[in-house]
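Just so it is clear, none of the values below were taken in a lab; they were calculated from the coordinates. Owing to the predicted nature of the structure, the values given are computational and were not obtained by experimental measurement. Cβ atoms are built from the backbone, for glycine too; each structure is taken alone.
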Structure I
Amino acid sequence: MAKDPRESLNELGKGLTALKKADSQRMQAFSNFIQTATKPGALDPKTKHLIGLAISLYTHCEHCIVAHTNEALEAGATREELIETAFVAASMGGGPVIGYSATLLVDAINTFAPDYGK
């Protein structure tokens, strides 16, 4: 991966701040939706972020891969759960998912896992 996962996460944060500045009402509504969607319910937050990671890998959203990897780790996911999630996504998305998993996901896990003692 050309860009450090932490740098990518910071870049995403700056972009979201710029969007909020440009249209605070809609950005706040989107933020509220995300917070509501990831609250515990029938699924716990860890599972929800693993689902988000699988979709991110499938759609090749680099910033999303980094963010959901970090959020899943923070919510208690293990390295093994993250890798297994990648293979589930690959069962639907094939080779491109494996490519993102072997590079960006592994880099993100190695970058953020120590932050959570993993």
Structure II
Amino acid sequence: MAKGAGEKFPRHYRIAKSSEYRAVYREGRKYQAGHFVLFRMENGLEHHRLGITVSRKVGGAVTRNRIKRLFREVFRRSCSGIPHHYDFVVNARQNCDRAGYEALREEFVLLVRRICR
């Protein structure tokens, strides 16, 4: 089934360069959650951006790619309610592979609401 126009995650919503990741780590703020660590930094763009890192300690390639897909979907469905415009970097923890979509979404939304007031 093809995704509709409103269900895509365009490339310009992603943090892709290592220099951009380093900037968020260096200048942003760090927040701990149960299944992930979130870094946040305001950007000067008209939209939010997301970067995801999943270590090999979390699992094999299939597991790591699944976690990335889950976080992209969580972000895509949740970013409209976030005030201002931020760069977010999510670092998945080892227990992240056991969490489902709803658990990750609830944890992400609660954390983002708390830190982006």
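For which of the structures I, II does the calculation of helix-only ellipticity at 222 nm (-39500 (n - 2.57) for each DSSP H run of 4 or more, over all residues; to 500) return -12000?
Going label by label, the one that fits is II.
Compare mean count of other Cβ atoms within 10 Å over residues 80-87 across structures I, II and report the one with the greatest value.
I
State the single structure among I, II that was used to calculate distance in nm of label points 7 Å out along Cα→Cβ at positions 40 and 104, giving 3.1.
Source structure: I.
From I, II, which structure was semi-axes √(5λ) of the Cα gyration tensor in Å = 20, 18, 15 calculated on?
Numbers: I: 23, 17, 14; II: 20, 18, 15.
Checking each candidate, the match is II.
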